[in-house]
Structure I
Amino acid sequence: MIATRILIVIVGILLPYAARLPRGTEWVGQYTGTGLNGFLMLEAFNAIAWGSLLGLTFLIRRPTAMLAPCLLGFGFLAWSHATLDLAADAQAGIGLVLIPIYALVPIVAGGFVALVTDRRLGGSSVA
């Protein structure tokens, strides 16, 4: 489970930038052109989402059961960051705060599925 936790943190940190790559360097530049303060703010708010996934790993004993919350949570985050155009409106930056909070809904839904799956499989492996 330690490898799963490390992977969740790495994906959580890199996901906002990787989700913007398909639209080109200008699109990625909206996130990277803010300097260290912008990077820290983005990552602090994103830690809400990947931190909740990390917390689930302490309740779930099988790494495979973590697929549901990770796919749903990271999928929502990837879609949201890929479609958020910060240049479209002055208030678009508020989305950077709201996206990780809204991501908690699919993460909790996936977490419920993961808990049920883990208990049915008799999750007795060591965390």
Structure II
Amino acid sequence: MRLDKKYIPTLGFFILLSTIIGATLFIEWALEPFGYEVAMDYEQKGHQLAAQGKLKESSKYFLKAAKIEDDNNSTSRRYRCAGSTASNIEDRIRYFKLALKYNPNNKNAKYELSKYKEAK
């Protein structure tokens, strides 16, 4: 028995390894649409908290929802909602700008942002 003999992986090992990697990538791809549902739940919770007058908590949920990017219009809407419920003026301006970054045609974000530009 020689101790200096190097181990060479077999073809079966490469097949097993590629199957595991492929299965992992497929599962991640298959579960990706569920991120959209999670974002919708966060957004719904944000609207509920805003209706109850808990604006600070509401803003946090809108930001969580906005971090899950699914399509630009939804992300823009979530940032606009976060801007509407933010307590700090600088945060409001930043969120409205982010809303316009994802959807330059967001009329509500443009209107809200114009109010802050006129005040300065």
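The numbers here are math on the coordinates, done by the rules we state, and not lab data. Because the structure is a prediction, the values reported are computed rather than measured. Cβ atoms are built from the backbone, for glycine too; each structure is taken alone.
Here helix-only ellipticity at 222 nm (-39500 (n - 2.57) for each DSSP H run of 4 or more, over all residues; to 500) was calculated and came to -25500; which of the structures I, II was it taken from? Answer for the origin of the read-out: II.
Once distance in nm of label points 7 Å out along Cα→Cβ at positions 27 and 59 is computed for every structure in I, II, the highest value turns out to be that of II. Using the calculated result 12.9 for mean count of other Cβ atoms within 10 Å over residues 51-58, pick out the matching structure from I, II. Derived from II, not from the others. When distance in nm of label points 7 Å out along Cα→Cβ at positions 19 and 99 is calculated for each of the structures I, II, the largest result comes from II.
Structures I, II were compared on relative contact order in percent (Cα under 8 Å, 6 or more apart), and the highest value belongs to I.
Between structures I, II, the greatest calculated value of Rg/Rh (Cα atoms, Kirkwood Rh) is seen in II.
In this comparison of I, II, the computed figure 3.0 for distance in nm of label points 7 Å out along Cα→Cβ at positions 75 and 91 is attributed to I.
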